[in-house]
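Derivation of every value follows stated rules applied to the coordinates shown; laboratory data play no part. Since the model is a prediction, treat every value here as computed from it, not as a measurement. Cβ atoms are built from the backbone, for glycine too; each structure is taken alone.
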Structure P
């Protein structure tokens, strides 16, 4: 039944002429409620979401992000524990139970932080006159948007890690004028940082990350020694350096972002080498320095895509996800900022 005015609809309802059940697909002339959920579902694209869920970036941004801040799946509102270092490594000499007595009672306190994952996404408006309908232009735009969202989260995670290492920062000179042991032996400087981290945290750090410029300075420093040992060390890869320093894995951050309209900068945010703890099979309460908390969208996927016809010639493609990189512990993160003079 069609109602010409709101008053007619009210009168009809009061008379027992109830509206048809709202199934999300209203018939012409039928009044229905409008809300954000309805709008969202109306523009949800299942094919593009399926594509986005199975998509893998070719630039390695996801791999680098997972290396720095391993993902942890949580609900939108969640609590995480900050790592209480002192209690984790207390040791007793009076843990023997005397006859007729109870065991010594100990306590573990824990600091809990309440947080939420943030709804992140980007929209790209397409002029249909500028695309070929016979190509996969929708999938190409989804890929570009996903890369951009990942790059944004990676910059946030890098900033957290660099800030966490500020209290343990060293500045060796890996150039020709360097004279100290940390200056002339770049791998020794990383080993010393790893030892310092272990002594501070009590748990061995397991990862080392090089900014591309820092990795280049390491290689130049070793090659300048004009010796078999220097040349040999200069030719090993980053994972071999990690193992040499008692760490599990290493990575070089080669990626950049557009920092100004005319310049680009590295995603690490400086010429740094960072030694830290991050577990791939991480949980909400483990002592990793960084974690990236993620939440499934309403559709049960980690990413969701929408397509909205704005006008006859304009279409909006939107990609969204929920995430929040967090420095759950800053204790013992090591930051080396080598100069080269």
Structure Q
């Protein structure tokens, strides 16, 4: 009995919906029999018939030069039928036959929303979609969707530079970019700041030497057997020499955490960057940063993040002294890494 009641209610609703389209468009002559056949071939007379008729009439009257009737109308229908209010929702969208926004606003919103969703699904990793959850669920007007679409497309272009990186490196960079709470603006800022890292630009020894010689806040301490050590004395300098790294104090603007992180992780406003050109440029061992004095009686750190030594990918070395002893003798280590002015 309940099933029959529900069936009757649905049937009445669909009938009423078709009747609205008939009354407003087909009987009035605003749309002809070919238009009706097209619409019904897409909706089969379901509860989207009226709104699809609204869209079809508007597009014919106002944008016929850019309107592919069959193809475009099917897209609008699919977007309406599969609408998910938790995925780039449209502001003031209620249900397909009770829009608080006008048809132009709806058409623009549907088109921009579809473009955003396509880009997010095709180019953004799952970690990004998880951590952008709150932003993805935010309601937006057509104008706001347009701005968000521009940001997503710009970020997509920057992210495409990662396509030539090894999957392991790419995933490490993804984890750094797509942190919980980051917005699309934060992602763009990171990608712009770390363009060298994202694009995989490599330094040559002469580049590092010139950088150290030209910069007041860097000092070249060691250059032997393809290993260079630079003493770095400011957040601006570590940002410059560490632009290929994932070290947290190498990106962001001075008023957005970079200086604070430098204060937190440097010792006496000093860190040491070790570049080993015998290692492949994209490996963790290629470029290291020593952020605090070595404890010569500690051979192994159970918690790696207590370690004073980090590699290019911001991965800690659990045996930092052993890592440095593979490059220098103990006397040289004690002479180089004093953290004294």
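Here are the numbers for this structure:
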item: Ranking P, Q by distance in nm of label points 7 Å out along Cα→Cβ at positions 280 and 296, the structure that comes out highest; result: Q
item: Read-out mean count of other Cβ atoms within 10 Å over residues 112-119, computed value 13.0, structure in P, Q; result: P
item: Which of P, Q leads on distance in nm of label points 7 Å out along Cα→Cβ at positions 72 and 248, largest value; result: Q
item: Structure from which 1.00 was derived, FRET efficiency 1/(1 + (r/R0)^6) of positions 80 and 160 (r between Cβ atoms, R0 = 35 Å, to 0.05), options P, Q; result: P
item: Origin of the value 19.4, where mean count of other Cβ atoms within 10 Å over residues 288-295 was derived from one of P, Q; result: Q
item: Computed 28 for relative contact order in percent (Cα under 8 Å, 6 or more apart) - originating structure among P, Q; result: P
item: Structure from which 0.25 was derived, FRET efficiency 1/(1 + (r/R0)^6) of positions 184 and 272 (r between Cβ atoms, R0 = 30 Å, to 0.05), options P, Q; result: Q
item: P(r) over Cα pairs in 10 Å bins from 0, in percent, for residues 56-127 alone from the coordinates reads 17, 50, 27, 6, 0; which among P, Q; result: Q
item: Structure responsible for -15000, with helix-only ellipticity at 222 nm (-39500 (n - 2.57) for each DSSP H run of 4 or more, over all residues; to 500) calculated and labels P, Q on offer; result: Q
